[in-house]
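These are the structures, in C-alpha cells.
Where a number appears in this text, it was derived from the coordinates with a stated rule and is not lab data. Please read these numbers as outputs of a predicted model, since none were measured by experiment. Cβ atoms are built from the backbone, for glycine too; each structure is taken alone.
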Structure P
Amino acid sequence: MSHRPSPFSWFLLLAASPLLFGSNVLAARFVAGEIPAVAMAFWRWALALLFLAPFIWNELVAGWPEFRRDWRGFLLLGSLGMGICGAPVYLAGQTTTATNISLIYAAAPVLIVLYGRLFWREKVSAVQALGVAISLSGVVAVIAKGDPRALLHLHFTAGDLWIVLAANGWAFYSLLLRHRASGLTPFARFSGICAGGVVSMLPFYALEMAAGQVADLSVRTVATLVFLAIIPGLASYLVYGRLVTVFGAGRAGMVLYLTPLYNAALAALLLGERLEPYHLLGIALVLPGIWLATRRPAQ
C-alpha cells in the first residue's frame, strides 16, 4: 500500500516551492558584483548536472540514442532555460532590486499566453486576455515606480531590461518544452537540457574571463554556487515536479505566483530593500492578472 503524505506535508511543499525558486533572485542580489553573471549561471547548472547525474545514470544511458538524435533541441532549450534565463537575472541583480526582478519576471506566464497565441495558435479566452492586460499594467506600474507621468519620459534601468529579456527567454522555453515531444524520463530530459545550457554558455563564459571578469575562489563564492545548484536548481525542480504529479501542472504552477510576495518580504528583511507603495500596487495587479491569464476554460 502506498503511503499518502498528510495534508500538512502538502502544505509545506506548496509553501516551499516559490521560496526555492525565489531564492535564486535573492542570491543574485546577495553576491551582486562578486561573481560574474555568466560564471554564476554556468556553474549553477554545471554543478546541478554533476550532482544529479550519478543518481539517474541508468536513465541517461538508456536515453543516449535520443540525446544524440535531438541534440539541437536540447541545445536550444538549454540556451533559453538556463542561459537567457540565467545570466541576465544575475546581471539585473547588479542594477535593480530583487523586488523589481521578481515582479517583472512574474509577467513570464502572461508572455507564454501571448506567444502561444501568436506562434502556436493556442486559444486565448476573453478572461485570459483580461488577465494579460491587468498583469502587464502591474509590471508597468513597477517600472514607472507608480508615477503615471514617468511613462512620458520613461528610462529603463539596465537591470529592468535584462530581466525583461530573461522573462521572454522563459516564455519561449516553456512553450518549446510543451510542444516538443520527448520519450525520455523527466529527470533524463532535465539533465539533457542542463547539458545544453552549459554548452551554450561556454563561449560567453570564455569571453567573460577574457575580459578579466573572474570570480575569486573563496568559501563565500563556492558556497553561493553550490547553494544555487542545489536550492533554486535541483530542489526547486524536485519539489515542483512532485506537486505536478499530485495537483497537476496548472494548479501546481499557481504556487509560483507567490514568488514576488516572498521575495519582496525577504528582500526587505535580509537585504534591507525598501518595500515601496508601487511594489504593493504591482503585486496587487500582477498576481490576479496572471491567475486570470493562465486559467484554463471550464470543460
Structure Q
Amino acid sequence: MIPPKLTNSDISLLRVFVAVVHSGGFSAARTELNVSQPTISMKVSDLEARLGMRLCERGRGGFKLTAEGQRVYEASLNLFQSLETFRAEIGSVRGRIVGDLHIGIADATITNTGLKLDQAIERFKRKAPDVHIHMHVASALELELGLVEDRLHVVIGPLQRRRPELVYAPVLVEEQALYCGRNHPLFERAPDRIEPSELNNIEFVRRGYLTRWQAPLGVEFRATATTLHMEATTRLVLSGTHIGYLPTHHASFWVKRGELKPILPALLSYDSPFLLATRRSPASSALRRFLGDFRSVQRHPPPS
C-alpha cells in the first residue's frame, strides 16, 4: 500500500495517537485531549484505516503498541520536532522567538522561595511573548523520561540518575526532614524525645525514585508504602499511619497548624540537591533564551 500524503487532518490524528501513547492508554488520554474516550478511540481507528495498519492493542489486556505502532510513534515525534524547528526558524528570520517551550518541574516546589522559576518565566515572557509555555509537574523519574523522549525541553527537580544523553547543572539544595502526623504514636514525643533506634520498626513511606538512598545515622526504616509524588507522601504522613521525609518549606504549612511535627531534625535532616537538565542536542532559540533568563535570576550556571 502506498503511504498517503499527509494532510492537516492526518497530523491532527497523529497528535491524538501520540497523546494516547504518552498517557498510556485511551482512558488516561481523556484529560490531556479534553475529549471523550469513544472519540479518542474513533480517531485512532481512523488513523489506522488511513495508514492501513494496526497501531495498538486495546482491551482487557491493556494498552500496548504493535511493532508498526512503535515505528509510527517514533516517526510522529520526528515529524513534530521538524515542524517545530521549521516554525522556530521562520520566527527567527522574522526576528521573533516563537514556538513551544515545555518546562518540567518537580511537585511541591511552589513554596520553595529559593527556586526563582517564577521570576525566570516573567523575564522570559517579556522578551519572547510569542512563545507558548507548557508547564508540567511530575516526579523525578517522569521528568527525566520526558526529556529523553523529547516531550520536555528543560526539567528541574531532585534528579537522581545521570543519563548520558542529558546535561545536568546544579540549581539549589532542598532541606528534607522526617515528619509524623498528629495521629501518630510518636507525635507527642516529637521532635526530640525519640531514640533513633525506635524508628527501625515504625512504618515508613519511601520515595520510589530514590533507589540508592541511605538514611542518616544508618537508620533502617521499615518501608511499607512507596510514592513518586510529594503530595502522596504528605497524605500518608498526615494520616498518622506512616512517617516520611518532606521538604521543610513544604511541610511548614502543616507544622504551623499543629498537624505535623519533625522527628529528630538536628540528627535526621539532610539536603537534597535540585538539578536542571536538558538534552545534549542543540537547543531551540526559545530554550536558549529561557536558560539565559533562568541563569540570571537563579545565579547558578544551567547549560547554555
Structure R
Amino acid sequence: MNDSTTNYEPPQVWVWNKESGGKFANINRPIAGPTHDKALPVGQHPLQLYSLATPNGVKVTVMLEELLALGHAGAEYDAWLISINDGDQFGSGFVEVNPNSKIPALMDRSGSQPIRVFESGAILIYLAEKFGNAMLPIEPARRAECLSWLFWQMGSAPYLGGGFGHFYAYAPFKIEYAIDRFAMEVKRQLDVLDRRLADSEYLGGDAYTIADIAVWPWYGALAKGLLYSAGEFLQVEQYKNVQRWTEQIAARPAVKRGRMVNRRWGDPASQLHERHDASDFANRTQDKLAPEG
C-alpha cells in the first residue's frame, strides 16, 4: 500500500482529471447523458426489456418468467442485451428509456402511448400491479412487509456492490480499511436476512413475493459464493436460513430460466444472450448466442 492510499487529503474542489482505475474505469464518468447515437431495437412483444444478467437485471427476467408461469400471456417479452462494458447504456436510445444509464430498463408498448420504467424495484412493482398484483400482497400488513423488504434491498445492495464488491474485487489496489468496513456491513446484512428467514419461509411471509425476487439475485449469489468469489472470506455458509431460502428459490423453474436471459458469461449452457420467445430456451440458436465482443 502506498502513501497515496493512506494519507490522501481531498482538494478544495474535486476535478475529474484522471481515470479512477479498476475494472469499470472506462465507463465511469461524472456526467449524465448519451455519448453516442444508437436507437434501441424493438421486437414483437409489448414488453421490451433492455438489460444484462447482473443481479439487478436478473430480478426483472425472473419476474417476467414467473408471470408467464402463472399464465399471464401478456407478460411475453423481448429481452435485448445491453453490454455495459461496451457502453451500450450510454446510447441515445437507452438514455431515453433510462436517463440514469443503468440496466435494466423496460418499455411497455401495450397501450396507446409507450411507458418507460427504470430502476429494478420500480419495474417489479409496475409489473406486479399490471398483472393483478401478482406476487405483491393486497392486504395492507402483508403488502407493507413485502415492500419493506423490497426497499431494504434497494438501500442495502449499494453497500454490497459499490462498497464491498468494488473494494474487494474491482479496485485497482486493496485498501484494508475499505474492505473491512464494507465486509462488516455485508455480514450484518446477511445476519438481518438470516434472522428474518429463521421466522419466515420467505421475506414477506409465507408466500413468495417480489421481495424475494429482488433480494435473491444479490444475496442468493453471495450465499453460494458466486458473487465476487467472496464466500469463504465472508463465511457465508454460517447463515443457514439464508442458505435454505437461496436453494428453495433457485429450484424454481422460472428462476432457472430468468437467470439465463441476457447472460454472457459462465457455462455456455447457462446463457441465453437474447430472449424473444419462450422457445428460445430450448432452441438456443447462434443468433441468440451472439459471439462475445
Identity of the structure behind 19.2, 64 (criterion: Rg and Dmax of the Cα atoms in Å, calculated), options P, Q, R: P
Value 10.8, 31, calculated as Rg and Dmax of the Cα atoms in Å, for residues 218-265 alone, assigned to which of P, Q, R: Q
Computed 2.0 for distance in nm of label points 7 Å out along Cα→Cβ at positions 42 and 98 - originating structure among P, Q, R: R
Distance in nm of label points 7 Å out along Cα→Cβ at positions 66 and 114 from the coordinates reads 5.2; which among P, Q, R: Q
For distance in nm of label points 7 Å out along Cα→Cβ at positions 18 and 194 computed as 2.6, the structure of P, Q, R it came from: P
